[in-house]
1. A value of -10000 was computed for helix-only ellipticity at 222 nm (-39500 (n - 2.57) for each DSSP H run of 4 or more, over all residues; to 500); which of P, Q is the source structure?
2. Comparing structures P, Q by FRET efficiency 1/(1 + (r/R0)^6) of positions 119 and 135 (r between Cβ atoms, R0 = 35 Å, to 0.05), which one has the largest value?
3. Among the shown structures P, Q, from which was the value 11.8 of mean count of other Cβ atoms within 10 Å over residues 15-22 calculated?
4. Work out the source of 0.05 here, i.e. which of P, Q gives that when FRET efficiency 1/(1 + (r/R0)^6) of positions 7 and 175 (r between Cβ atoms, R0 = 30 Å, to 0.05) is computed.
5. Can you tell which of P, Q yields 2.7 when distance in nm of label points 7 Å out along Cα→Cβ at positions 63 and 263 is derived from it?
6. If percent of Cα pairs over 20 Å apart, for residues 111-238 alone comes out at 55 when worked out from the coordinates, which of P, Q was used?
7. Comparing P, Q, where is Kirkwood radius over Cα pairs in Å highest?
8. Ranked by distance in nm of label points 7 Å out along Cα→Cβ at positions 23 and 47, which of P, Q sits at the highest value?
Structure P
Amino acid sequence: MGIELVLKRKRERLFAGYRLDGKVGVEIGPLCYPMVERPTHRVYYVDHCSTAELRQKYEGHANVPAERIVEVDFVWGDSDLSTLLGDKAPVDYVVASHVVEHVPDLIGWLGEMHAALREDGQLMLVVPDKRFTFDVFRRCSAWEEVRLAHDERRRKPGIRCVMDHFSNVVAADTWQMWEDYAVVDRFAYNNPPGLLEVAAREMQEGKYIDVHCWVFTPWHFLALIGRVVHEAGLGFDLDHFETTPSHNLEFYVRLRKVATSTTDWSAAARTAHDTALWPNGRQRAIELAG
């Protein structure tokens, strides 16, 4: 399947029932395959480094053609998103595809997104489903770790997140997992011996180690977001959800900024669980889903 068709389907799932026309938004980390394209739409691209730095970083990378890397408008450092955007904020929407799982402080990040959106603005997320990724053997993220990350105001992944990643990620094949989930027990662990020690040393040296800080299934994600909304007093309602499609590895969520959340998050999580699609070899998938 060509990349353009893949992007078309992703956009249809994420933007279902929502029109970008006449709106101004932000896309975080679009790299070379943005969900929102210019000049068709008014969107600012935000990333952790400049376009030139991204092209240097990904030079020779087979899956990141340098000529497609977008022109970055804002380089995100230590400031919050609203401050970074300046008079461009608030915006109508923020798009983040395969971003939320990387943020060191989930509660703080969601708070920043909320602050950068205008009333009724949308936070649009494409989120990896751990059942079909290299995170398959990792446990879904605990609320206690999410809360601790916020208490510590983490700007880098925590030690437990880093160690969990390097201890448990595998070389996964999404298509094979859908065809016969028993294949997961033959996946090789993806990190050579000694890498844990290297990671621990680099953390002590203050280096940023980019890992999946947070691990989700669709229903776990909704339950966890509901708890964040409740505990942190964030005004977000669930506006749109689409489960992980067959032979895919990601699900789609849109959160709408409101004064006070009225979503029954527990019910939304139960529905996400009950309507989830499962691969051949369902029982093994259920065992590992947690």
Structure Q
Amino acid sequence: MGKMKFTWKEDGKRILVITGAAFLMALNIKSFVRTGGLYPGGATGLTILLQRSGELFLGITLPYTLLNLLLNAVPVYIGFRYIGRKFTLYSCYMIILTSVLTDLIPGQIITYDTLLISVFGGIINGLVISLCLMMNATTGGTDFIGIYFSEKKGMDSFHIVLGLNVVILMAAGLLFGWGKALYSIIFQYASTQVLHMLYRRYQQQTLFIVTNKESEVCEAISRVCHHGATILKGEGSYGRQERSIVYSVVSSSESKTVIQTVHETDPGAFINAVRTEQLSGRFYHKPQE
């Protein structure tokens, strides 16, 4: 890994957004998650599960900050070792600040309706995670593990995270009853839907581009997102003229820019963008810092 570079404009923005996300996450934990007795999954959910277990079985209150930092130790190592140092440093900032704020800020009870808490708490949780990922950071815990598998194995990281969260919810259901665990599934579902809507780095789109400037279009795709393309030969059914079809798979987060660049290269190009359900083989992801 190369030397980390910091700029006031870019990194100042990242610090500001992550600080706001940490405050929002802590507020969500104190105002929604704890009021509803939910388990949000990941290191946060496991921390809350251990806190409640300590209170019930041992009669002690374990500090949120200490537990959360201990549970994030291994994921943080994975981040430094395999994902990126700057990415992991900002994630550590998010983890530490969220933990401290959760212990410090008072809880504001907005509603006691568990269904409303599950839905709106999940939406806020998904928004916070999306903000962090957009700023090249995570909220910690299972996010590191999910991103590692996405980078190395080409798997959808958020399905992995959801699978790990199921284990936490099963443990919560066995220890404290299935009611809150089932509401926590609604919380997780709402969170995951917001995440998929706002953050699309690990989703792909297949582009079929009908053009007469196939070489220039392929160069434009490579210039924008470093992806290759395949040129297929076809024939237009109306004029019986030979046309070229450029086939390429790009990240969903880059598809809008790619399509715009292709139209600038060939204003007459016809583009069909299709969501890619499964991808096997090498696919370039811009490495994390």
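Bear in mind that the values in this text are calculations on the coordinates, not laboratory data. Bear in mind that the values here come from a model prediction, so they are computed numbers and not experimental data. Cβ atoms are built from the backbone, for glycine too; each structure is taken alone.
1. The read-out comes from structure P.
2. Q
3. Matching structure: P.
4. Source structure for this number: Q.
5. P
6. Derived from P, not from the others.
7. Greatest value across P, Q: structure Q.
8. P
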